[in-house]
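No lab work stands behind these numbers, since they all come straight from the coordinates. Note that the coordinates shown come from a computational prediction; the quantities given were computed from them, not determined experimentally. Cβ atoms are built from the backbone, for glycine too; each structure is taken alone.
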Structure P
Amino acid sequence: MSFSSKYSPVKLDDLVGNDETRLRVRQWLLNWLNGKKQRPLLIHGPTGSRR
C-alpha cells in the first residue's frame, strides 16, 4: 500500500492545512453531499502537502 493511500483523509476532520481554505473545502463538500449543484473542485499539490 502506498504512503498516500495509507494516510489519505478518511473524514472531514482529517483535512489539515490553511484554515480558511480547509473550511471552504469542507463547505463545498457538505453542499455537494446535500445535492447542491456547484462548480467542480480541483485540489492540487504534492501528496501529503500541508501548505
Structure Q
Amino acid sequence: MLKTVKVRLYPPKEQKESLAKAMGSTRWLWNYYLDLTNKTYKDTGKGLNRELTY
C-alpha cells in the first residue's frame, strides 16, 4: 500500500521566482535529453546506455 501526503505551499515572491527558474531549467533539461534519446533511437535503432565505464 502506498501512502501519499499532499502539501500546499505559499512561498513568498522571491521563492516563487526561484522555484519557477528551477522548474524551467529542469523542464528544459528533460526535453533536451528526451529529444536526444529519440534522435539516437531513430538513427541507430538503439537507446542510450545508462552504464558508466570507469
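helix-only ellipticity at 222 nm (-39500 (n - 2.57) for each DSSP H run of 4 or more, over all residues; to 500) computed as -21500: which structure among P, Q? Before the final figure, lay out each step's value.
Values: P: -10500; Q: -21500.
Structure Q accounts for this read-out.
Figure out for me which of the structures P, Q the number 17.9, 48 belongs to, where Rg and Dmax of the Cα atoms in Å was derived from the coordinates.
Q
Given a value of 0.05 for FRET efficiency 1/(1 + (r/R0)^6) of positions 1 and 17 (r between Cβ atoms, R0 = 25 Å, to 0.05), point me to the structure among P, Q it was derived from.
Q
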